[in-house]
Structure 1
């Protein structure tokens, strides 16, 4: 998997990062392509449905990241220490966790979505369309959990390119099925959910087959629990990343409620476009940080702290450079992006311009918080990493969402993310200096 000298660190980091970022962008195409087809063939008003559905759709992905990051970090350290049998046991236990999480989430999405929407005071046609979309998506939840986590394991197994090919084929199929189901057959939002679900199956099956029959390092074992359970360690190690990915499930619900109350359906349309913009940047930052984590864990396991720090510095350069570039693109090209999603009303475009500016400015402090939390996770400093993730994605964000709209009325909603990231950054730097800098 790795060479053991310091010189190999840049090559391995950029090799991991290339496949991880490409995979992250492929994941983004599922929702972005759905949004484009829906806005063009159903209408921009249908974006309100997607905005309501997004937080629930994030759930399977969040659990996939929990298990994928947690298990791959532990597997990388075990391989670095020469304990291949332990690595295989962790991998097999992760498969069982993924299966259990997938089934539980499918049941939760199917039966719980009407209750959630009623709690948000969403009713009528908007509720019916959103429930239909979520129930179709629920049938494929287990494949979403497997697809993302298996791609993590393929990277550790030295087969990152194979995982990328599987995801690329899946993304292309999603585009074809979106056209067939939405544009040709007129199945609307349910067609979009069906296209994404079938595409996830196409990604999952060959990746799982690789581990069952082709992999030499990470293959399931018959008695994975013989030497004890690693389930708690997997969950604890991946908890910080899980909280980051899970946050949209709660915070987007809160944002939707605040936006509906203050800005109406036009605000939901703007928020949906903003979510597409920031989703691409967020998953890319996550992919870069997740590329660093197994390298840091491996070199720590092998007793090479200088190599671990070098991976951290390389990752830092990448996340800050990418964040600055995306912020510039958002500020300059906000109008063409909005019109791409059929946002044409003058008042809605004005709202989009304001929202885009504040979200773009939040990217640099967000990159720093992503990086520091991810590095602490790789060093298995789990409480500090979780504290950063909790503050920026939960406590700080919800506190700012309560406070800023009261201070700045309409613009306050769009200022929330920037406020939460700036609130978290000094705390994250303090934790890094005290717990992760050595």
Structure 2
């Protein structure tokens, strides 16, 4: 589930993650903007000269980040690359024209890495920093740094940090994905060949052969990254305009349910051809979904629309029925247990549990203290213990049924907007 949060709050909350990501030369994903997604790739580096300082001395603006020559420079958002060698005082310059008309510029580069016209996604590396005095491509720079610039669709130069800190409700936050296990809860950046995986929302699943797979949404497109390919992130064909995803393992394959343009689609990894889910020609509409496979092999989708919870089962031709006693729902996570289903929902900020035997919601909490969350994901451990992983104020919490739902903060995880949990030996969490 994607939540609305302040960009300024996210910039502060993700400082810890930025340090973790710095090891691969990529900073924390601070924010998203408009349909394309934007973030500041350089939060892990000190600002050596700010916007106001540039303007005060007659410069055209920009932000200087101190960094060693040869630092990898990720794209702040998706777009098309143009290289300008020896661009006056700016030296070697990469310009990315983003899909929403904005441009970002990277100046004083030591090396171009991509050809003109190359299309890049958020986080793709576009060049190497430079700036050493007198070095080719440094322009007027007197020491190693990156000069980062932004231009709006009208051609006006703008402060990228002010742009990123603006509050735009309803825009999905895009952030790097981390993996952490319950053996030590130490988050590790997920990526391939030093290229981090970025997403606004995720769903994780364990295939029958033990492979862990992350399905992620970024810029409305669906991606698949598998542990047995070193987390190489591949775009899933035929899937655009995606706002939510829920994946389930079935047999030796994977079935993915997505929300696209408000309607729910089903696709399998045998051909990735999305099929509209519905009953008697009536599509199933939702804002968020949780899919589960019941013990008898029936696929069931629990969806939220207008605050109400609905259930649609494959063995009933996807007839969509309102789940009784469930309104004001903002998030849902369903698990199969025995021959039944248990659904966890967030209603009015609090977490409730209900089973399909009577759908009577019970408030989840410990010693009279309710469990509060903005979003959640639930697993059933091999010993039958149910565990809820919830997000509140950017932090991840764990509450287990065998401890009376005592809610404990998971260490080392901050600035989180969504969580996906899987069971493979121990518990593995994926967060962004």
Structure 3
């Protein structure tokens, strides 16, 4: 449990916490004002009927206090039913706090006034004063500065009240010390109850956050299952149709070979989707992995060499490397997947003899890696969906290559796990540039 003796909840949580305890303060004010006002009204009525104020020198003062309590509690009780949400000239939560603070101060002040009158008798006691402070500490939730203001005002009232009493210096000092002790007790108790409520609220917030995350994950899983079912159903339906055709008709060998190739193509598409799903799930679950200090220049040269071999002379891949070696902590297997995804997309959406460029630079404590192409680009309306799973931005390549819609989602996931970030700049028919930022060492 975290204690907030000299602080409040985190700034980001203050508005929500105030919205949480303001109705509780309003309820405590309403009930307390109703009870105190009712008791005071009954005492005023009894005094009018039986005239008990003449029986004791202090009774007229008590009668005046009861009358004042009855009137003010009546106004506060009625005010607690105001439609605060419809008041435009003041924040509803501030209005509730002001009403609660005013009542708690007036209630404690009344207890203090009665106590000061009692101090003139041989049976002097600060019990009622303590009762008022305890009730405020337990029933109302105020912020740190509001508690300090409350203590200052009550102590000021106590000092002024003491000036009206005919007490000796020793008695006055004893009462001042006792008042400071009682206010210290009040402060500790009030901040303890504030801490209990704050921790309970933070726990509720955490539970709500986790529930929302669970709901989001559940919805995402449902969406993924729906997309996977749809994407797998299509190739399986094609395979089934082709096999039925082969079984029912006698086709020439070359035609059969063509159909067999189509079946294999649909199988490869399904396998690619399943592999991407399994890989995405593995990367999501394995958030911790080993990294090593890597010479990024040498690492990128290896990747470039591999891709130049794959595309042969159909695309031109260039690596513009810095003069000095640059280093970062990488998991080579995972970051190879990042580069493979981005280069595969560049090849897929760039015409033959197109240019693909890898550029590496350092800026302060960051490495900047750019992968650019002069291909067909990405329409602006697809940018918000690029890094989503089964993205709406997925398109067939220029040669009809299929896309699972998981590649860029996996890429962003892996870059983030390396402590980096990825952005895209692209326009239709104006090429694409993916910019990766990584911590340098």
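Looking at structures 1, 2, 3, which one was percent of Cα pairs over 21 Å apart, for residues 192-271 alone calculated from, given that it came out as 21?
Attributed to the structure labelled 2.
If distance in nm of label points 7 Å out along Cα→Cβ at positions 336 and 376 comes out at 2.2 when worked out from the coordinates, which of 1, 2, 3 was used?
Label of the source structure: 2.
Using Rg and Dmax of the Cα atoms in Å as the calculated read-out, with 22.9, 75 as its value, let me know the right label among 1, 2, 3.
Of the structures listed, the value fits 2.
-22500 is what came out when helix-only ellipticity at 222 nm (-39500 (n - 2.57) for each DSSP H run of 4 or more, over all residues; to 500) was calculated for one structure; which of 1, 2, 3 is it?
Checking each candidate, the match is 3.
None of the figures in this text is laboratory data; all of them are computed from the coordinates on show. Fair warning: this is a prediction, and the values are worked out from it, not measured in the lab. Cβ atoms are built from the backbone, for glycine too; each structure is taken alone.
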